[in-house]
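Enquirer: Following are the structures in question.
FYI, it's all coordinate maths here, none of it is from the lab. The shown structure was predicted, so the numbers you read here are calculated from the model rather than taken from an experiment. Cβ atoms are built from the backbone, for glycine too; each structure is taken alone.
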Structure I
Amino acid sequence: MEGKTVLRPGITNPRLWHPERPPRHEWNKIRRIVLERDNYTCSFCGHRAKKYLNIHHTEESGDNSPDNLTTICAACHAVSHIGRNLDLGVIEIWESDKSQVDIIRYTREGVKNGKSLNQIKKELPLREGSYPPDSVEYANSLIPKMRDAPRGYLDEPLCAVFVNFKRWQIE
């Protein structure tokens, strides 16, 4: 299954970082509705799993209805929020002719075949971008460009590459 949405490394506008959520029991009910509707499949990369899927807002509006939510795997969610994940050392940003989704799928397949993230990174066609690969400047550079937009995205060919993900987060 191809993902329904294009995945680009990005950040949420800082003014929207702490949205109000319904009480936990309501959120769990909404989450279950979205997971079932999406057949437990990431809307970005098409990965299907019964565990470790997240729910992601399609529009950063504070709307928690299922129409504004989609299923997303842990890997795609890390790409969607690069600032935090660069800071945690989970990802690096590189230029690549491979699409972001292809990098995620290649990484997932490599992990399943017993390769380390370092081995996988060495096999990818990567070039250094404007900043060092582990620099949060990639995320910080998006903030002034966003103005009032709810999200900002890195330009292609910049992609996130996983350097410190746990096995369960990528399988």
Structure II
Amino acid sequence: MAARLYEYYRESIIPELREQFGYANIMEVPKIDKVVVNMGVGDAIQDPRYMESAQAELTQITGQKPAIRKARKSISNFKVREGANIGCMVTLRGKRMYEFMDRLLNVAIPRVRDFRGVSKNGFDKQGNYTLGLREQTIFPEININNVTRVRGMNVTFVVKNARNTDESRELLRKFGMPFRN
């Protein structure tokens, strides 16, 4: 069975975008290729248990085991050595991606305190959108009592076939991304 958001994309969003931007072919319509969730764990240098807890939390949130990211070069001011574990990331595609987006847009983001919408300035030149979250506790999968440390994360939506940021923004808006006015 396909994810609810994917069905919505096929049945509603594609025809609306084709009409709005005048695409001749269905293959021209922008689509979300993948979602990358990245969590920085710089304090894992002092205590490796922080990395394990961050990995466990990211696994609970995304339903997929994260890859550990290592430092590319040494930076003495931050006490980081080349090759040290400093973060973890997950790349979501297909059904898992749509289910994660559904939970993020409809459950997690509305749980943010004093939420007024996400910034429209998170787009790069290719039309990809990066959203920063301040804490992992907004996800219902995370038990607040088991959290060792509150961490932020970046969620990047990689958009394929978008000619500019306007098309990309419109695609995400139709998915339910609550942009600030």
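Enquirer: Could you tell me which structure in I, II was used to calculate Cα Rg over 2.2 N^0.38 Å as 1.02?
Expert: Comparing all candidates, it corresponds to I.
Enquirer: A value of 17, 14, 7 was computed for semi-axes √(5λ) of the Cα gyration tensor in Å, for residues 35-82 alone; which of I, II is the source structure?
Expert: This value belongs to structure I.
Enquirer: Quick check: 1.00 is what I get for FRET efficiency 1/(1 + (r/R0)^6) of positions 43 and 99 (r between Cβ atoms, R0 = 35 Å, to 0.05), calculated from one of I, II. Which structure matches?
Expert: Label of the originating structure: I.
Enquirer: Kindly point out which one of I, II the value 21.1 was derived from, the read-out being mean count of other Cβ atoms within 10 Å over residues 67-74.
Expert: Only structure I yields this read-out.
Enquirer: Out of I, II, which one gives 0.35 for FRET efficiency 1/(1 + (r/R0)^6) of positions 51 and 139 (r between Cβ atoms, R0 = 25 Å, to 0.05) as computed from the coordinates?
Expert: I
Enquirer: For structures I, II, which has the highest computed value of FRET efficiency 1/(1 + (r/R0)^6) of positions 75 and 91 (r between Cβ atoms, R0 = 25 Å, to 0.05)?
Expert: I
Enquirer: When mean count of other Cβ atoms within 10 Å over residues 123-130 is calculated, the result is 17.0; to which of the structures I, II does this value belong?
Expert: Going label by label, the one that fits is II.
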